[in-house]
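In structure tokens below, several structures.
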Structure 1
Amino acid sequence: MSTIHPAFVNCDIPVFYATTEGQTRRIAERLAAMFREKGFVSRAFDVASAEADYIEWGGVRAAVVGASLHAHRHQRSAVAFVREHAGDLNAHPSAFFSVSLAAISPTPAEREAAAQLASSLPTKAGWHPDEIACMAGRLAYTRYGFFTRFVMKRIARRQDAPTDTSRDYEFTNWDNVGRLANRVAQMVAARTRQAA
């Protein structure tokens, strides 16, 4: 009886993500599309998928990881992935993006707390990304369960955010996503020049 092993995946810039309501996946897919437009081989990989563990790191030129904040924590799957691959991530130019509504809070203390939480995930896992970005997510009322929808509506009301739960509200600044893609591409170019 033979054991079948998955094939290794070749990718210039893999974009790994953990998502709960889907916004982090959307951002990861947009980043991968932007990298492809710049001539790189790039795909978005859910960190919980088997495929994410079969990246051929020898061919990677940069890596990006994204996760979203819920109740002041990123997904456990993202933390586990970063811990497992910290050495691989540190060996390449890399970036981490954290997705939350706190990133656009009108309260400076909440924005600062989101930035600190974004910095703490890589640090605690032993990863030292070249870039850390906080991205706004969306109010995904239509995807929340009853309790989460109730809590999010109360928070939204306190912050003067939309409270109509019959639809979702997009807050991601796609220009900021583009800036992150450009920054990662610049890091790859700088590394290529150093190696030449």
Structure 2
Amino acid sequence: MRIARQGFTYIGILLLCGFFLAFILPTKWISVPFFALAFFVIYFFRDPERTPPDDPKLLVSPADGKVVYVGPAKDGTPGRTQISIFLSIFNVHINRSPMTGEITNVRYTPGRFLPAYESEASEKNEQNEMELSDGGWNVTVRQIAGVVARRIVFFKKKGDYLKRGERFGLIQFGSRADIVLPQEGNVRVAEGDRVKGGETVLVERP
């Protein structure tokens, strides 16, 4: 199983603490929570391979999780649709590009750490925003921190070219991902649906 490299430090520290306590303390069971946490962190940072559908008109989900909002863009931008996905601590947290295109802008905004499933999180929480364009369509993807998630990781930079389904970042320990796109797209998901990053179709372009 592939593990995102951002998890190696956490895993290493927890395993070292577990082995240290197991060897120096007479009550070995005290080390058990550290080993259990290490295995959970390995699970959290798992990075499975994903295969997008063949049709290039289909935009895929940028994250695993549950769709919690489908409707007009919360930032008030006219003519735009927003799809919001809540990631629990049990979901894969790797973020993937919904379509093939160039990163035309990246903007980080500090903010609060409201629960990521709340609608206000899209506007008030700490977030990193990526604008993606293929010349015909412009899509915005936001990585949004939550109550537990306090570190947004973004691998790319302005001017980079992404393929559909390509990894571009992750959010550590529970979060939210928003995608904002033109309203003429045919939305293929509804609130309550479970989606997989890089595979589940969110929208079909006209």
Task: Top of 1, 2 by distance in nm of label points 7 Å out along Cα→Cβ at positions 34 and 186, largest first - done: 2
Open item on the list: Computing volume of the Cα convex hull per residue in Å³, for residues 98-137 alone for each of 1, 2, which one ends up highest?
Closed with: 2
Task: Answer label among 1, 2 for the case where helix-only ellipticity at 222 nm (-39500 (n - 2.57) for each DSSP H run of 4 or more, over all residues; to 500), calculated from the coordinates, equals -5000 - done: 2
- [ ] Looking at relative contact order in percent (Cα under 8 Å, 6 or more apart), point out which structure of 1, 2 has the largest value.
- [x] 2
Task: Origin of the value 34, 17, 15, where semi-axes √(5λ) of the Cα gyration tensor in Å was derived from one of 1, 2 - done: 2
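Taking 3.3 as the value of distance in nm of label points 7 Å out along Cα→Cβ at positions 90 and 106 derived from one of the structures shown (1, 2), identify that structure.
Details: 1: 4.3; 2: 3.3.
This figure was derived from 2.
Quick check on the output: 22.5 is mean count of other Cβ atoms within 10 Å over residues 82-89, derived from one of 1, 2. Which one produced it? Spell out each step's value before the answer.
Details: 1: 17.4; 2: 22.5.
Working through the options, I get structure 2.
Read-outs throughout are calculated quantities, based only on the coordinates presented, and are distinct from any laboratory measurement. Here the structure is a predicted model, which is why all the values come from computation and not from measurement. Cβ atoms are built from the backbone, for glycine too; each structure is taken alone.
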